[in-house]
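All of the numbers you see were taken from the coordinates with simple rules; none came from a lab. Please read all numbers here as calculations on a predicted model, not as lab measurements. Cβ atoms are built from the backbone, for glycine too; each structure is taken alone.
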Structure P
Amino acid sequence: MEYDLADFELWQYLVFTCVFFTSCFLQGVIGFGAGAFGIPILYFCGFEIDTAIAALTIASMAQSGIGAWKLSDSIHWPSTVRPGVLRILFILPGLLALDYLNNYGDSPEESRQIIQQSIGIVLILIVITKGLIKLEPQENLPVKWEFIAFSISGVMLGFIGMGGPAVALWVMCQPWDSKQSRGFLFAMLFYGMIPLSIMLVWKFGATSTTGLILGVLALPVVFLGTGVGIRVGNKLDRKKLQRYALIALFLIGMSAILKPFLMA
């Protein structure tokens, strides 16, 4: 299948640039959300799902690396190894589920509709989970919750490029300050991106390779959005910012679920 940068129109490149900046800004501020915000919008604008995931993978790799480096003094690195490995191991099942849906149905339009609604359902579940579940920090959180959170995160990362929310919920249960929490999130994001990139190219080929190239070309936008986001995140109230982010994700999720019915 021929699929390269010439297949996109000018308006798609403009949307891509704006989405990249906003996604990296959001992740720089609250420590997650780049995939949950950027991937649905890119997919709705005509990019293949694995192209959108691959492009945001480069963005997340770059911006999480920057974030982890800037907050390295606040990260207890040995504590990131086990959850990081666990997360990577569960990427493949999620990727295989995405491949199955990508080939599901009698036509490309039908499979695209199913994937779009799957994205919407995932976003709504993220919002409901983070909005309704009240988590309190604990000194000694049982290890089973680590396995549950990071296995779900790995599956969601491979399935739809959104592995951050499950990790964020786990981090909310830790007795950490803002910089420790965001530093750990950055480290987790960075760990998973190289394996995810390799698996995407292995499974989807040209469409994922195009996404990786787009991500590399957009790195200046990534650096700008990340830098501004981290500065803002160090100064503003995180709870209020998370609330606004959840409202945005809810609206995107509802539009993804309802769009096929409204356009029928």
Structure Q
Amino acid sequence: MAGTEKPILRITGLDVHYGAAQALHGVNLTLTRGILSVIGRNGMGKTTLCDTIMGMKRPSRGDISFAGQSIAALPAYEIQRLGIGYVPQGRRTWPSLTVDEHLRLPQCRPGAAWTRERAYEVFPRLAERRSNGGDALSGGEKQMLAIARALIGDPRLLIMDEPTEGLAPVIVDQVAALLVRLAEEEGLSVLLIEQNFAMATRVAPQVAVMVNGHIEAVVDSVVLAADEAMKQQLLGVGRRELRDDVEPILVDAAL
């Protein structure tokens, strides 16, 4: 029954501190399956949320569960092994490693749906650049590499922190189409952290708005996209200040 489906990610009462400074305040967030976007201005705690889910930052209170299992006290490598992939802000590719060496880093499980060969099929540009170092890639190519590297871990949940930052609109469209296909056809769930308002609302049915380290509201994307007053109230900015540079999604990624 749909009503008893166990959430892939549940965050309850999450507090996170940096010394005496509190970055997250009682964050509650649930993703049953599919895509959920988290949107907010800079400095609102979105990256801290990602780092805490992935075990790179410890909560001072609260819990994080993945498919019913608490992961708040687990080290990052165990969280990844359970089936959570991470596409960090800024891509974090190494200049000294080739594309192929990057894709050999994740441990590929026997019988995994995602392998290096499949990554090259889905991202043919990476196949063309497999011998290039990380410093010889464009921003879009680095983002493709970061996504492919996360997928080779064969995750059930993908955490993506600002994946469209600094990308040309055509590449943003490709990333958006890929996420939709992964969710609809592969059953992959995605927690998408974004400042690109159009991207966030078009790929996910709901958007969680983060303000000053807490979740101010979880709103249906179509409602938020159509309501200028609500955007002003929740995000504190007018439409012209929001990034809104994504064309309608054409789901043509070759999966």
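Table for the structure above
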| item | result |
| --- | --- |
| Relative contact order in percent (Cα under 8 Å, 6 or more apart) - structure with the largest value, from P, Q | P |
| Structure responsible for -26000, with helix-only ellipticity at 222 nm (-39500 (n - 2.57) for each DSSP H run of 4 or more, over all residues; to 500) calculated and labels P, Q on offer | P |
| Which of P, Q yields 119 [volume of the Cα convex hull per residue in Å³, calculated] | P |
| Mean count of other Cβ atoms within 10 Å over residues 54-61 from the coordinates reads 16.1; which among P, Q | Q |
